[in-house]
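Since every read-out is calculated from the coordinates, none of them should be taken as a lab result. Every value quoted in this text rests on a predicted model; they were computed, and no experiment measured them. Cβ atoms are built from the backbone, for glycine too; each structure is taken alone.
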Structure P
Amino acid sequence: MKKTFSNTYIFIYSAVLVVVAALILTVVSVSLKPLQTKNQQAETKQMILKTIGVEATRDNAAELYAKHITENGDYYTFDGGIILPLKGTGLWGPIWGYLALDSTSTVVGAVFDHKGETPGLGGEIATDKFAARFIGKRMDTQAIHLAKNADHSNPYEVDAISGGTMTSNGVTAMLAKAYDDYSKLRKEATE
C-alpha cells in the first residue's frame, strides 16, 4: 500500500530541509572565511611580487613580500621603484592589477587579473603574454593606453586585446587613474 503525505507535511518537511541546509552552509562558510582571507592575501602578495620578477608560492609569499615590498598606504615600494595598484571595470565585472615602475617611470613589471572576463577575449589580460606588452613602456608624462594596431615605438601605447574592446577600455581607464595618482605622488615628492 502506497503511503500518501499531506500538503502540510510536505511543506513542513521542505522548510525544515531548507533551514538545515542553510544552517550547514552558513557554518561551513563562516568556518572557512579565515582560510579564504588568508589565501586572498597570499594571492595578492604573489601578484605584487610577480611585478618585480619574484615568483612566490602561497607558502612563502608572506616571507618574500616582507623581504622585498614596503606598503605605503595606496601604493607599494621595492628597491628601485614603486608598484601602483590598478582597479577598474571590464565587460563582465571587476578587473585589477599591479604595475611596477623603476625610478625613471619605466615599467619593469605588470600583472593583471579579472573576475569574469570572457576566456580568449577580455580574459587575456590575466596572461603573462599580455602583461609583457607593458615592459619598457613609460608613465612619466602621460598614461599608458591600449590602442588597436599600437605603434610599438610609442612608449605610451600597448596593443589592445583583439575582440576585447570593453576590457581594453577598462584597462586604459585604470591606467589613466593610476597615472593621475602617480603624478600626485611625484609632485608631493618634489615639494
Structure Q
Amino acid sequence: MKKRIEDLLTRIRELENELSIELENELSEIQKRFEYTVERGRVRFRNGALATQKAFKKNLYRFFLDSKISFILTSPIIYSVLIPLLFLDLFLTIYQALCFPVYQIKKVNRNDYVTIDRQHLAYLNFVEKVNCMYCGYANGLLSYALEIGSRTEEYWCPIKHAKKVRDTHSRYHGFLEYGDAEGYKNKLDEFRKPKKEQEA
C-alpha cells in the first residue's frame, strides 16, 4: 500500500510540474492577448490596452448605486480582519527571522506568496482596486503563513494525523505514519537536516 501511495505522489509531482509549464505558456498567451508585460515585478500595459480597459470602468456613483446594501453594511467587518492580519504578518516576520536560522530551516520568501498587482487594472474603480489589494494581501499572507507552518511542522513534528486531513500542505505526505514510534526515533534527524532547496 505504501508503494502505491509513493507512486501516486510521484505522479502528482510530475503532473504539478507539467501543469506549471502549461500555466507558464498560458500566461504568456494571456499577456499577449491583453497586451501587458511584467518587467522587474512591474506590470506594463500598452496604451491601447489601457484605453480599452477604461471603457469598462464603473464610476463610484454607479458602483455604490448598484451595490446591495448588505454588501456595504458588511464591508467594515471584512476590513476589520486587516488588523489581525497585520499582526500575523509582523509575528511571522519576527518568528522567521529569529527561529529559522537557529533550526537551519530555509526562510520563506514572502514575495512568492503576497502578490498585490490588481490595482494596475484600469477597468477597476478606486473601491474595487482597494478590495483587490486587500484580497491579494490577505490570501497571500495566509498562504505564506501555511508555508512557514509546514516547514516548522516538518522540523518539529513530521507525523501524520490518525484522522484523514483535508487539503494538506505539500510536505505532509512525506511525514511519518501515525503510531510509528521506531520511525520517529530513527528518522527525525533526517527531517531536521538543512534542505538545500525546499519547494513551496
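Here the criterion is FRET efficiency 1/(1 + (r/R0)^6) of positions 102 and 126 (r between Cβ atoms, R0 = 30 Å, to 0.05), and among P, Q the highest value is seen for P. Of the structures labelled P, Q, which one yields -21000 when helix-only ellipticity at 222 nm (-39500 (n - 2.57) for each DSSP H run of 4 or more, over all residues; to 500) is computed from its coordinates? Here the read-out was taken from Q.
Assign the value 18, calculated as relative contact order in percent (Cα under 8 Å, 6 or more apart), to the correct structure from P, Q. Of the structures listed, the value fits Q.
When Rg and Dmax of the Cα atoms in Å is computed across structures P, Q, the figure 21.9, 67 traces back to Q. Of the structures labelled P, Q, one was used to calculate distance in nm of label points 7 Å out along Cα→Cβ at positions 118 and 166, giving 0.9. Name it. The correct label is P.
For distance in nm of label points 7 Å out along Cα→Cβ at positions 54 and 174, which of P, Q scores largest? Looking at the calculated values, the largest one is Q.
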